[in-house]
Structures are given as structure tokens and as C-alpha cells.
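The next part holds the structures, each set out as C-alpha cells.
Here, each number is a calculation from the coordinates, and none is a lab measurement. Predicted model only: the values in this text are computed from it and were never measured. Cβ atoms are built from the backbone, for glycine too; each structure is taken alone.
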Structure 1
């Protein structure tokens with residue numbers, strides 16, 4: 001493991017930019033970015049366009065390690081280049097920003113109030129490629145909709161099972177059991193989730209480093225005590241569909257929880273903006289998210 005990258009992730013001020021849109025979320029992201037589906041044909045063109053959008057973000061003068069410590073990448077982004085360097089190398093060498101790879105394949109159908117991840121048959125191949133491309137860690141997402149103890153236990157078990165494989169490959173997994181922001185019993189979901197995670201952590205090898213990515217909790221600092229476990233490197237928050245103003249307001253109430261926003265980070269960006277306009281809008285979003293992550 002690269003100790004300099006670990007030090008940056010563990011101690012540096014800033015937040016993690018989530019730029020790992022895939023599948024259906026790619027088309028929606030492009031739509032919000034001002035590129036409608038009639039402007040491209042087929043998946044390859046779509047992913048080429050989203051890479052160009054990400055590259056515009058990465059190379060922006062506003063996107064620096066002063067306020068951003070990491071970026072979550074989609075597989076095709078990891079395998080693509082920015083200024084003749086593979087994306088993770090560009091981000092570290094030119095920006096001193098650490099890369100994470102989204103490894104999940106999307107979600108299963110809802111069962112017991114939750115959506116587990118689909119199987120990841122090529123996980124070991126992805127991890128091998130991530131190591132070769134100098135990626136630091138991974139990210140994988142499940143979703144919780146209801147306070148169903150069986151469903152939430154299944155989510156946690158699956159996340160930790162994959163995390164063990166990722167740790168064995170020398171990478172740091174971000175475990176992301178998202179609680180839907182519209183869940184009627186969101187606070188109860190979070191109570192159950194935290195309890196199930198604590199059960200896992202009590203028997204977890206504390207030398208196997210992990211991170212967590214949570215929906216901003218209903219009760220501030222809900223997950224703060226997870227830092228009592230030495231294996232927990234950092235706890236980050238997803239924006240979950242909140243606007244940037246609301247997400248930042250809620251995040252700022254939580255100590256030692258930094259942002260890992262996607263939609264909230266990109267919501268004011270547009271393909272038709274001049275570079276100056278683009279940099280200004282991105283810079284304002286970065287400043288706002290950074291300030292909320294400092295608490």
C-alpha cells in the first residue's frame with residue numbers, strides 16, 4: 001500500500017469527488033450536463049462523452065488537492081487517459097489526488113426492504129487492473145429502503161464479504177450501504193445499520209483498512225464512534241439526491257465526516273459553458289462542499 005496516499009486519505013482536509021456514474025446514471029448525468037440522448041448513439045459514444053466531461057472536471061484549475069483528496073472512478077475512466085497518463089496516474093502525479101474504483105455491477109431487485117449488489121464475477125480482475133493502474137481503493141454500493149433487520153443484515157454481510165477480498169488484494173474498500181433519503185423510517189434504518197456494522201467490526205482484522213460511505217444521518221454524528229475501530233480510515237457522506245445547499249447544511253453538523261458527492265458537485269455544470277464559466281461554477285461547488293467537510 002502506498003503510505004503517502006494512505007496519509008492523504010486519512011489526515012488531509014478535503015473531500016472525495018464521486019465521478020463514477022455508470023449504466024442508467026450516465027445518461028441522466030449527461031442530460032443534466034446539457035447533452036441529451038439524441039446527441040449520441042450507443043453505449044460507446046455515451047461513455048466517451050462522460051469521460052470527456054470527467055476529464056474537463058479533472059483538468060479544471062478549480063479541481064486541486066487544496067480541497068479535494070480523492071476521486072471515485074468508473075472502470076472505463078480508470079482505463080482511459082488524461083493528458084497521455086492513465087487517469088489515476090494523472091490525478092496523483094499532477095494533482096496529488098487519490099483514486100478509488102467503483103467495482104460493483106449495480107443492484108439486485110429489492111428484497112426485505114433493501115437492494116443487494118449483483119454478483120461481481122470479475123472482481124479479482126478489476127482489483128488486479130486497479131493495482132496496475134495505481135488506484136488506492138474501491139467503492140461498492142447497496143441501498144436500504146426500509147428498516148428490515150434481515151435485509152440490512154444481508155447488506156452488511158455482503159459488503160464485508162467483498163471488502164475482505166478487496167483488502168486481500170492490497171486495496172482499501174469504501175463500504176457504501178446507502179439509506180434512501182426518502183425512507184419513512186430513515187433514522188431507524190440507520191440505528192439497525194450501525195448496530196450490524198459494529199457487530200462485524202468487533203471480529204474484523206483491524207489491520208485490514210476500510211472506509212465507509214453513508215447517507216448523511218438523521219441524527220448528527222450517528223457514525224462518529226465507528227472511528228473507535230483502528231481499521232476505519234475515513235467516513236464519508238453521499239449527497240443522496242439532496243441539492244448541494246441541503247447536503248452541505250446537513251453534512252456540516254457531523255464531525256469527522258467528509259463529503260463524497262456526485263450529483264451535488266456537478267449540478268451547475270453544463271457542456272455549453274465556456275471554460276471560465278465552467279471553472280467558476282465548479283470552484284463554487286468545491287468551496288461549498290469543502291467548507292461543509294471541515295467540521
Structure 2
């Protein structure tokens with residue numbers, strides 16, 4: 001069964017080689033590359049070449065890359081030099097996905113309106129950031145078109161989807177879509193599954209994980225209280241065309257041993273993938 005898992009379930013820095021080996025041994029076939037997702041790290045050609053050797057050695061395929069939510073290089077910054085540096089950081093991940101023959105998208109964070117958190121007086125600042133983001137996407141579009149690499153924009157906890165829908169509505173759906181994070185959508189009263197249903201035609205990437213509704217725990221499926229049945233139904237009816245992808249972490253599970261964690265996680269992920277496949281079959285019939 002083809003299933004994708006994130007590379008940073010244990011750590012997001014350092015050499016990924018032992019993690020890749022463990023992922024392959026557990027039966028996963030595809031990767032959601034998540035190392036260095038929250039740093040200003042640029043991947044050099046030599047590093048990308050080494051990653052390719054590891055993927056070939058372990059029989060793994062790249063699906064998506066989680067583009068960096070840079071600390072000082074931010075593609076939606078209203079400070080121009082920071083925005084330009086952020087564009088270069090996103091371009092680095094686009095080129096990396098192409099070089100590693102990834103079949104999915106570069107997944108990115110943007111600026112958000114958050115229910116119960118964003119103050120009315122702060123909303124204009126958010127929209128200024130969204131205007132900067134649109135400028136960045138326009139600058140990246142020639143590269144995206146030349147390499148045929150799209151961007152998938154991720155929802156966050158308490159996300160109203162206002163900025164996501166605004167940005168997606170500005171650009172062609174084949175190049176800018178939604179990365180749905182199920183854990184984020186399950187926190188508080190953000191009604192993530194309702195938003196996913198409304199935007200299922202733009203679904204381009206997945207960050208699937210569970211929690212108890214109170215925090216971003218990144219648990220494997222069926223450990224929390226997420227409605228996996230409804231999620232499976234929405235995905236089955238969506239535009240999403242590729243392998244189901246998960247974004248899990250060991251930290252909020254009972255496991256301390258990586259192989260045992262991955263064995264249990266694979267079984268849980270496979271159960272959900274089967275649910276989606278069964279619903280697709282039922283819909284087609």
C-alpha cells in the first residue's frame with residue numbers, strides 16, 4: 001500500500017538518513033519532506049544530491065516538501081528585503097522538489113485571520129501581508145510553471161479560511177491550492193472539516209494527524225477525537241489525486257522506540273487509506 005509520512009516525526013534537523021531508513025523498513029513508500037520546515041535553511045545542490053542517493057537506496061519516493069516558514073526570510077513580510085529573501089527560500093524548495101522528482105506540491109504557511117485570536121485592529125496588518133504574499137506568488141509563478149510545481153497553502157488552528165480562500169481565488173487552481181491539516185482543523189471551534197468540504201475542489205496536499213481538540217499533538221490516526229469517517233468521505237469526493245499523506249509525531253504517543261512507533265503508525269495510516277479507497281469505490285459505482 002502506498003502511504004506517505006513526514007520525515008520530521010522525531011526531529012526536523014540533523015541528518016535525515018537514519019529516519020529515512022526506518023521509514024522504508026516500516027513499509028511507507030512516499031515522503032512528505034519536513035526537515036528544516038521552520039528555519040531559514042537553504043538546501044545546497046550537494047545536499048539535494050545526497051538526499052536523492054538515500055531515496056534511491058531505500059526505495060522511497062518524494063511526494064511533497066513542506067516549504068520553510070522562515071524566521072527572517074518570510075515570503076509574506078511587509079518588509080521588502082525580508083520578503084525577497086523569503087521568495088528565494090520558497091524558490092529553493094520548488095527547485096528541490098523538481099530535482100528530487102517529487103510528484104506533489106511545496107506546502108506553505110501564509111498570514112491568517114484566526115477566530116477568537118486575531119483582533120479586529122490587527123486584521124488590516126494581516127491583509128497587508130496577504131498583498132505581499134500575492135506579490136511573491138506572482139514572482140514565483142514563472143519558476144512554478146517552468147518546473148510544473150504547485151504551491152499548497154496550509155490551514156492553521158482557529159483558521160477562518162478567509163485569507164486562504166482569497167489567495168486561492170486569485171491564482172489558477174493547478175498552481176495554487178489547499179494543503180489541509182486535519183489536526184489544525186480539529187482544534188477548538190475552527191470547523192476545519194466544514195472548510196475542507198467547501199474547498200475540496202482545491203485540495204492539493206494533506207497533513208493528516210489526530211489530537212484531542214485542545215492542541216496540535218500530531219498523533220497518528222485514531223488516537224484522538226478527529227472524525228476520520230467524515231474526513232475520509234470528503235477526501236474521497238475531493239480533487240485530491242495522489243497518495244494519502246500523514247504528518248505525525250512521536251511526542252504525544254506512548255512510544256519511545258522509533259521502529260515500534262512506525263509499525264503502529266503504519267497500521268493506523270493503512271486503515272485510513274483503506275477507508276478512503278472504499279469510499280472512492282462506492283462513489284464510482
key: Comparison of 1, 2 - label where mean count of other Cβ atoms within 10 Å over residues 95-102 is highest   = 1
key: Structure responsible for 12.9, 37, with Rg and Dmax of the Cα atoms in Å, for residues 223-270 alone calculated and labels 1, 2 on offer   = 2
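Upon calculation of mean count of other Cβ atoms within 10 Å over residues 167-174 from the atomic coordinates, which of the structures 1, 2 produces 14.8? Intermediate results must be reported in sequence, preceding the final value.
On the way: 1: 20.4; 2: 14.8.
It was calculated from structure 2.
If you rank structures 1, 2 by FRET efficiency 1/(1 + (r/R0)^6) of positions 135 and 255 (r between Cβ atoms, R0 = 35 Å, to 0.05), which sits at the top with the largest value?
Working: 1: 0.75; 2: 0.20.
Going through 1, 2 one by one, FRET efficiency 1/(1 + (r/R0)^6) of positions 135 and 255 (r between Cβ atoms, R0 = 35 Å, to 0.05) peaks for structure 1.
Matching task: 3.2 is the computed value of distance in nm of label points 7 Å out along Cα→Cβ at positions 47 and 239. Pick the structure from 1, 2. Show your work: numbers first, answer last.
On the way: 1: 2.5; 2: 3.2.
The correct label is 2.
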